[in-house]
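Heads up, there are several structures right after this.
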Structure I
Amino acid sequence: MKHRRSERGVALIICLFALMLLSGIGLGMMYMADTETSINRNYRDAQQAYFAAAAGIQEARERLMPTSTTVLTAAQTPSTLPNNGVTTGVTYILNYTSSIASTDIQPWTSGNAYFDTEFCHENFSNAGTALVTNPGPNTPCTQQNQVPTGTYYTTVNSNSPFLGSDTNLPYRWVRVTLKSNKTAAPDPTLPTSYYVNASGSANDVPICWNGTAELPMPKDKGYVTCDDDPPPDGITYLKSVYVLTAMAITQSGSRRMTQMEVANNPPFLTNAALDTDDFVTVKGSSVTVNGYDNCKCSCTLAKGAAVPTCTDRTTGVACTGSTYAIFSSQTVSTSGGPALIAGTSPAVAQNQIFPYDVPALIAKYSSMPGTVSTTGAPYNISCTAATPPAYPDCGKLNSGTLGTVPSPFPPTDPNNPVGGVNQITYVPGSFDIQAKTSGAGVLIVDGDLTIHGGLNFYGLIIVRGVLTFSGSGTGQDNNVIGSIISGNGSVADALAGGINIQYDRCALLHNQTTAPPALLANHEISY
């Protein structure tokens with residue numbers, strides 16, 4: 001009994017210990033849950049900052065589109081590379097709230113809560129001398145000597161629907177600059193990798209976009225800006241590449257920065273009425289390939305004459321031109337008296353270096369916003385798969401409409417065509433166009449293209465494979481006003497009906513669809 005009395009209270013101690021253990025486990029689980037909640041909240045806040053910065057980038061991108069309703073004006077759009085005291089080099093789009101005034105947002109002032117900690121990493125220079133101090137990779141700009149001196153920027157307010165309200169997205173600014181030839185801190189393992197042309201040339205050269213690639217502005221060819229219109233050679237249009245940098249800070253302090261390179265797509269002009277990366281065969285007296293620019297020159301064929309007379313539409317004097325009738329990387333053979341006409345002498349350029357990347361052009365145009373594939377509505381054409389190198393067979397189109405040609409066709413005033421509706425049409429394989437088909441804009445055929453007769457097209461035709469005009473039995477003409485690019489051989493053979501391919505600068509300049517600037521690169525910034 002005495003032994004049992006000595007064990008009294010053991011159960012209570014065990015219960016208390018178990019209770020303490022369970023309490024500890026419960027507190028631990030509560031702490032873990034609270035930590036998980038904090039992690040989720042921080043992650044959510046960081047994501048809100050990231051997507052807010054991305055939204056600011058997209059606002060700037062949209063406002064650089066020429067047809068935007070809130071487009072940045074010429075005075076608000078950077079026209080020079082950043083420099084000391086030059087206000088045309090940097091534009092800040094400011095997004096303020098009811099509690100954060102626009103005057104509180106000063107990316108150009110060190111110590112400001114919204115200081116631009118990335119600018120110094122862009123490596124802008126003046127005549128080869130660094131414009132500001134770059135502290136090195138992964139180190140934020142913090143000092144005043146890491147931004148240019150003087151008023152080197154222009155500001156414009158955001159077009160956010162909640163501008164001035166605390167409910168707007170928390171991006172505070174977007175910086176818009178032209179891209180220069182050296183845009184990132186040096187990589188010690190690849191000392192020239194940050195140059196667009198990988199040559200280590202001076203960094204006071206702006207970067208241009210030719211529609212498929214970036215390149216330093218070719219000063220040696222007479223370009224003053226990337227946006228020269230018309231360009232020095234009258235053919236190669238370029239557009240400026242812009243670097244968009246956005247910074248967002250949420251109310252709880254999460255901070256994210258993103259950067260994007262964008263450029264408006266330039267109009268695409270060709271060397272000739274027909275450009276091909278292979279042999280060309282032209283047969284028949286009913287074939288005319290005219291390299292004179294129909295936008296500028298009016299050509300008439302007098303009765304009994306073998307060559308038409310082309311006069312300048314404005315001055316009435318004899319017309320001149322720099323585009324060929326046919327431009328080929330191989331040879332051009334003719335028979336039966338086709339008319340190959342151009343302001344160049346000779347009218348045909350043979351055995352030339354083919355300047356176009358046809359697959360890249362097809363990829364570019366086929367992925368543009370608004371592009372219509374013939375496999376979808378309203379065409380619903382099925383393509384039969386084939387074993388490479390053969391192309392899928394996408395069948396035939398009879399009496400089809402691939403956009404709306406101007407009325408009348410050809411336009412009586414090529415500079416102001418009336419009634420045309422451009423369309424980018426993509427055919428994912430070989431295609432056979434039958435009689436009474438018309439179109440305008442850009443036609444991309446990702447295979448071979450056969451045209452039997454009765455086609456009226458206003459704009460640009462791009463063919464990956466072989467282009468064949470085979471005529472028709474109906475006496476209907478084939479009229480292409482604009483230009484054709486073929487990645488492989490071209491055949492123009494008039495069996496019946498005429499074939500008329502007429503170079504037209506106006507048709508090419510107006511064949512673009514409205515779209516935001518092309519996205520060339522996109523990344524997040526860690527500082």
Structure II
Amino acid sequence: MPAAPADAVPRRWRWAVLAVAGAAVGLGLSYGACTQDDAFISFRYALNLVDGHGLVYNPGERVEGFTNLLWTVLLALPLSVGIDPVAASSALGLGALALAVVLTGGLAAAVRTSAPGLAALAGAVMLAMDPQAALEAVEGLETDLHMAIVAATALVLVRELRPAQVAGASDLPWHAHLGSGALLGVLCLSRPEAPILALGLHLGLLWAPPRREGQRRAVLRRAVVAAVPVVLVLAALTGFRLVYYGELLPNTFYAKTGGQAVERGLGYVWVHIVDHPVLWGIFAFGLARLRRRPVGMALAGAAVLHLLYVVWVGGDFKPTGRFIMPVMPLMVAVGVGGVLAPSPGLGTGSLRARVLAVLSLVLVVRGVQVDQVCREWAAVRHANLESRRTLGLFLQANLPPGTWMAIHSAGAVPFYAGLPTIDMWGLTDHHIARAPIVGMGTGMAGHERSDPEYVFSRNPALYLPEDRMFVLSPFQLEVEPGFPDDFLDNYQSLSIPIDGRVLNCWVRKGFLRELQQ
């Protein structure tokens with residue numbers, strides 16, 4: 001009977017990890033239905049695909065306004081049988097969260113092989129106790145799925161490296177990393193920045209101190225072979241994009257970039273550090289402890305390179321740190337591996353126990369504080385979801401199907417209204433995505449482009465403003481800065497009572513008469 005691998009987790013510890021994963025799902029469920037508006041853009045693409053219009057936001061307009069191809073296509077499956085996208089995305093997200101927790105435990109065990117059970121449980125707990133990861137699971141986006149694929153890729157890579165870590169083992173074969181390379185290809189279907197993680201993993205391996213002459217060349221050869229699946233996937237994606245959308249890159253690349261926003265990105269990372277002091281502390285400690293091990297350098301290389309990318313693009317507008325979340329399994333594994341490794345500074349068992357107790361206390365206390373912020377955010381998102389669903393269904397019931405409207409938050413309202421829509425932030429609009437940004441890095445991350453002159457040259461019947469759009473009382477709207485000089489000649493402010501609330505919007509003059517004809 002073959003011996004169990006060094007990082008095999010004993011059965012009792014596996015049950016503990018599964019219980020922790022279940023607790024993470026329970027935490028996610030406790031936030032309720034709080035799907036964020038951007039998720040409905042993916043839902044609309046998926047629904048149009050199911051309805052035979054293709055991967056488009058507006059039928060007849062081929063614009064790649066999403067950054068999560070795999071997630072969008074997966075959502076098309078439940079939508080094709082009539083399952084509500086809010087419920088479907090939450091179920092997929094929670095399943096991905098549970099998988100990420102289990103895989104993170106396995107990754108921590110693989111990094112720290114002499115105590116795999118304890119390492120697996122510690123790694124799983126670190127991720128499962130993060131309220132932000134649980135909240136992201138029910139907000140309708142691909143974040144937790146992407147994180148789970150990252151964890152799976154890293155786990156496969158670490159296991160591929162195992163023979164080389166055994167004393168006296170021969171060097172790895174040239175195709176050793178084809179398995180992790182295939183998963184990196186899948187990762188590229190999940191998010192467009194995935195190649196950064198692939199590059200970071202293998203740069204870390206190259207950076208690790210070689211054990212003998214010529215080892216770096218062998219590492220480089222294996223990296224080149226591992227890149228083959230990634231290159232094939234990227235080539236196929238690029239070919240599809242050029243043929244179907246006529247663009248080399250997604251429209252969202254142009255909409256969300258336009259220069260560096262390092263200052264905002266540094267602030268984004270700092271907020272995550274404040275929210276996760278234990279994670280960042282043990283990651284730094286583990287990085288110092290594992291810097292001479294290829295496993296540690298590979299995981300740290302991917303994490304650090306991705307974090308530099310996040311700083312460069314300026315982070316995200318959400319308070320959940322979702323741009324950092326994909327590399328949290330890597331940070332957890334490096335941290336757990338470093339803390340549990342034998343250390344001269346933590347020589348006695350009692351001292352180590354006291355250190356772990358303090359870390360656990362900080363983790364719990366800070367987790368409770370972050371959870372409160374997450375619950376406040378979830379409550380706002382829930383109210384936003386309910387109000388925008390009500391508004392969208394009202395528009396669907398009372399306007400002709402071909403009525404064009406313009407809106408900034410082009411998610412829930414257009415999805416439920418089913419009307420052709422001009423996305424005023426340009427995520428799904430080819431022209432606005434290429435409009436200049438004034439003061440890049442000072443506005444809301446990823447939502448800084450606009451071109452009102454262009455929008456109203458298309459004569460939408462309705463303009464739904466971002467502020468005071470659907471509130472409890474009528475409000476006389478004012479013309480916003482940058483709007484055309486003749487805007488008031490063509491549009492009038494209108495307040496419409498809907499189910500105890502009021503829609504305050506701009507309506508093209510003469511449109512109401514058109515409805516009555």
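Taken together, the values in this text are just the output of simple stated rules run on the coordinates, not laboratory data. Quick caveat, the model's predicted, so the values are computed rather than measured. Cβ atoms are built from the backbone, for glycine too; each structure is taken alone.
Observations on the model:
- Origin of the derived value -4500 (helix-only ellipticity at 222 nm (-39500 (n - 2.57) for each DSSP H run of 4 or more, over all residues; to 500); candidates I, II): I
- Looking at relative contact order in percent (Cα under 8 Å, 6 or more apart) over structures I, II, structure II comes out largest.
- Read-out FRET efficiency 1/(1 + (r/R0)^6) of positions 139 and 363 (r between Cβ atoms, R0 = 30 Å, to 0.05), computed value 0.20, structure in I, II: I
- Top of I, II by Rg/Rh (Cα atoms, Kirkwood Rh), largest first: I
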